[in-house]
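The following blocks contain the structures, represented as structure tokens.
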Structure I
Amino acid sequence: MKYSLILFALVACVSAEVFFEEKFNDDSWEENWIYSKHPGKEFGKFVRTAGKFFNDEEADKGLQTSQDARFYALSRKFKPFATEGKDLVIQFSVKHEQKIDCGGGYLKIFDCSLNQEDMHGESPYRIMFGPDICGPGTKKVHVILNHNDKNHLINKEISCKDDEYTHVYTLIIKPDNTYEVLIDGDKKESGSLEEDWDILPPKKIKDPEAKKPEDWDDRETIPDPDDKKPEDWDKPEHIPDPEATKPADWDDEMDGEWEPPMIDNPEYKGEWSPKQIDNPAYKGPWIHPEIDNPEYTPEPKLYAQKEICAVGLDLWQVKSGTIFNNILLTDDVEYAQKAISNLKATQEGEKKMKEEQDKAEREEAKENEKKEEEDDEDNDEEDENVPPVEEADHDEL
């Protein structure tokens, strides 16, 4: 038994595979990644950089959007693979160094039919995953799955990170038709592909033959039939002001007959209605019975992708500066976890460097302000030392 477990573990270890990994270690990325030339779009360029603040300048270099108000369309193909019987892990890092106000930070996963030089927003894809931010109202993680050539959005709201530091987004799709979404290695959402996407018709539907019985009483309370309106209830809502007096200068012939202004009646009680009592005939809310949906057919392999062949950055950004890095596609969840083991150190290094930069900028601004004040004082002193111009004597002119 022990031997079997060891053998199983070894087989599982051997079968685990990294399908694609990109760390942008050098400038060779320009040879492997292809820009779209789709007409009618003003595309922006990516540059390889670690940005303005980082932990390890060389290790932290990724692809950064470099031009404001641009579409970006860049992709890379690799050896195709299928996911039947396997986990699919999609993982990458995003650093919105510019403190993004509106723009995408997601990846698209394609099959081999992608025309890289014509990639654009309508190009068919298999999966779209990652953060999207636009103003205070949109700060979410997209998880869109394509099934039978139709894109399906997850029906849950997953909040994304919106600060200026590196964060890692991970999507795991499993052979049991479940999924997990992680940010920085922490689970943010999970569930069933069938339940959290409207990919398949519902298992159950309301019975079209069923109708609520006519004598079904779902009123929890009813008016008390024995309750009677008090005889002194009806009072006018407004009455003439008893304190008002006719102005002394009022002329009935010129101004008409004087009438006192109206005020709210303190004795007004509003419309009367009988008090409510428990309904003795109450049966509770009627629940529409359900039946099996004849259009529903289970798909045990709903998770499976027949062909994955390319990854792309296809997005729009108002303010550029986002850095993408450490793109990983694998069936090895443990490998993906190890790949982000240095994330905390990266984030701490970025924060430390940015804090130092911010401090230096504040001190520089303070020095500049002080210098401007000194210059203003010097100018004032110079003005004071200038001798006044004597006025000419009119008799001399």
Structure II
Amino acid sequence: MTDTPNRRTVRIAMNGVTGRMGYRQHLVRSILALREQGGLPLADGTVIWPEPILVGRREHALKALADQHGLDASNISTDLDSVLADDSVDIYFDAQITLAREEALKKAIAAGKHIYTEKPTATGLDGALALARQARDAGIKHGVVQDKLFLPGLLKLKRLIDGGFFGEILSVRGEFGYWVFEGDWQPAQRPSWNYRSEDGGGIVVDMFPHWEYVLHELFGRVETVQALTATHIPRRWDENGQAYEATADDSAYGIFQLAGGAVAQINSSWSVRVNRDELVEFQVDGTHGSAVAGLRNCRVQHRSATPKPVWNPDLPATETFREQWQEVPDNAEFDNGFKAQWELFLRHVVLDEPYSWDLLAGARGVQLAELGLKSSAEGRRLDVPELSL
């Protein structure tokens, strides 16, 4: 890190920022947003100043990004090895496709860089644990993106949990997904590799790591998993308009038993049309109250205000059930979730503040995805062993 009296510059090699997530959420809405606000202020009056080095395979695309955002043209590279050999680089960040990530992270750890990475961290549990052990042995700091925890809706839900609103939590029901166009008559909203298992695609690999940390952090460790996967749309069209056979799952239906006794059921699908308020929603039911949390909003119904529905299929419903819920107020300003976690990781690197979302936490997500796929293939419920290094 380069220091001046009022600024501590942290140089970050950002690999994969020409992709949708790496560009929009990590480069623009996190690192560049921090620079636009003047850096990340510390209690002693100094600021952390993130300096991105854009790394990728396509030099012209990297140059275009640098020009667009006023970044120094010298801070782009298509040679990852030379970037990692640069002692002035403090952090390596990875937002590449999954198949390329594990090897790049190994190199970065071997080069002594602190690690911040998208998930899944590896293509299998053995690889994910090996990365965590390598990072531990190297004595570097490491973090894994777990952005859903920083969504306004889930932050409100966490506030309710911490305040004892639910009493005993009984169950969690999650619905995630939307219709991803097949690519023939309208372009798909997701890259074609997502639908090829040989390229690391599949909704279980993509979303089960998210569900692991959401459940783990808010409700309890996942102890068992039972999943059923499907490839509902077997034929799609890629970015060049060429038809291909989808070999990866595009939908997954999971039941998770949690430590403490609660049961979670989460449906994930890229072949479902949305009939809910947000693209992801979690309903939490407890003995004292219930809540429905999405990306931004959270609604509650306390037991004292719970109506008394009576099942009668011969008469139309006279109650407007949605109107019987109360909106949870913001009571705070919520920043972009990716940016909020970047700030915590930068403080962890510079100030050695505590940070729990590390490569071991990332390995838990890989483990759940691996066991979810195995559960579906074998048609049975599987235990989820607790991990350690």
Structure III
Amino acid sequence: MPLPLIKAVRAYVVRGGGADYHDQGEGHWIDDHIATPMSRYPEYRQSRQSFGINVLGTLVVEIEAVDGTIGFAVTTGGEPAAYIVEKHLARFLEGRDPTEVEKIWDQMYFSTQYYGRKGLVVNAISGVDLALYDLIGKLRQEPVYALLGGKVRDELTFYATGARPDLAKEMGFIGGKMPLHHGPAEGEEGLRKNLEELETMRNRVGEDFWLMFDCWMSLDLNYATKLAHKAHEYGLKWIEEALSPDDYWGYRDLKKNAPPGMLVTTGEHEATRWGFRMLLEMECCDIIQPDVGWCGGVTELIKIANLADSKGVMMIPHGSSVYSYHFVITRHNSPFAEFLMMAPKADEVVPMFHPQLIGEPVPVNGKLKLGDAPGFGVELNRDVGLHRPYPR
């Protein structure tokens, strides 16, 4: 039976936490002197919010079918992305069969290519694509993972990203990824502090627990290479997003120069199959980390995952809650997943995209079984102050 056609597309903006997980209050670990590309400027070193990391807010996309069924998704992009969805992308969905996902994605991408290709525009496309999958799942009464070919394992296994890997170990996670707090502009003293933090955590968690550094695009090749070799003494499992996402040549050299056994990972801020093709063909990393809400949505993530699989490279998506869970559980080259510790002190497991999602599952003892609710299995919290800036 054909599915009901798409009636309407709507885009909303929400502030405070949720998909824009950097939009937090004071005292949160995620905004505590973390190394960034802006750390070269002392006035922007203490807080990422000081240079505007949270200015956009969350984008919420709703797609309604003529029978009243609504699919939705959340990602980042805020008001600028809402404008793109309402004023440009909606024309490729309204009145159309929702199962035309490939054609719809193709038209959204190539119609915006002259001002898009990456960043904000692809965030908007990703939000629409995720909402479309949620709608199809609800119309077919199937979870998204079933639409993608079904589970290849019974449950998901997680590592935790946060300031307290020692607490993450107690909670059952397989590893802990720490933010790097000091960048090249803070010199040898900063490097020493980074290594001291790693040593402290290694002493707390023991030899077998994974420890990783998230460098958030903040380093240069020389510093990253030096950090990798000095951190090898403390059993660092991987060094993540050390360089600018556009520096494919630097990543290639970092991977060549990294200590034996240490993984080089990146891709959180990369987009589309073409960006990841560069990373893979230039042998820039051991693990790619696309964010399904930023790289082009599920439709594009399928292509990216297949590229990685053909190269024998693991794909461990960045964060993104249920939107990555439904994909990871269908892929052999995604053997574990990331969980962002959104409690301010990283001392408890809380829903990653709270308060925007209702029914968002969280790991228990570092593991999670996905249910069989249709779509992505969550509902939109309409009490979070939805604002539709560009109604049509």
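So if we calculate distance in nm of label points 7 Å out along Cα→Cβ at positions 20 and 324 for every structure here (I, II, III), which label has the highest result? Kindly include the intermediate steps, with their values, before the conclusion.
Details: I: 1.0; II: 3.8; III: 2.1.
Top value of distance in nm of label points 7 Å out along Cα→Cβ at positions 20 and 324, among I, II, III, belongs to structure II.
Please state which of the structures I, II, III yields 1.70 when Cα Rg over 2.2 N^0.38 Å is computed from it.
Working: I: 1.70; II: 1.04; III: 0.95.
Structure of origin is I.
In terms of distance in nm of label points 7 Å out along Cα→Cβ at positions 284 and 308, which of structures I, II, III is highest?
Greatest value across I, II, III: structure I.
For distance in nm of label points 7 Å out along Cα→Cβ at positions 108 and 316, which of I, II, III scores largest? Show your work: numbers first, answer last.
Numbers: I: 1.3; II: 5.7; III: 2.8.
Max of distance in nm of label points 7 Å out along Cα→Cβ at positions 108 and 316: II.
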Source structure (of I, II, III) for mean projected area of the Cα convex hull in nm², for residues 100-155 alone, computed value 4.3: II
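None of the figures in this text is laboratory data; all of them are computed from the coordinates on show. In this text the structure is predicted, and so the values were computed from the model without any measurement. Cβ atoms are built from the backbone, for glycine too; each structure is taken alone.
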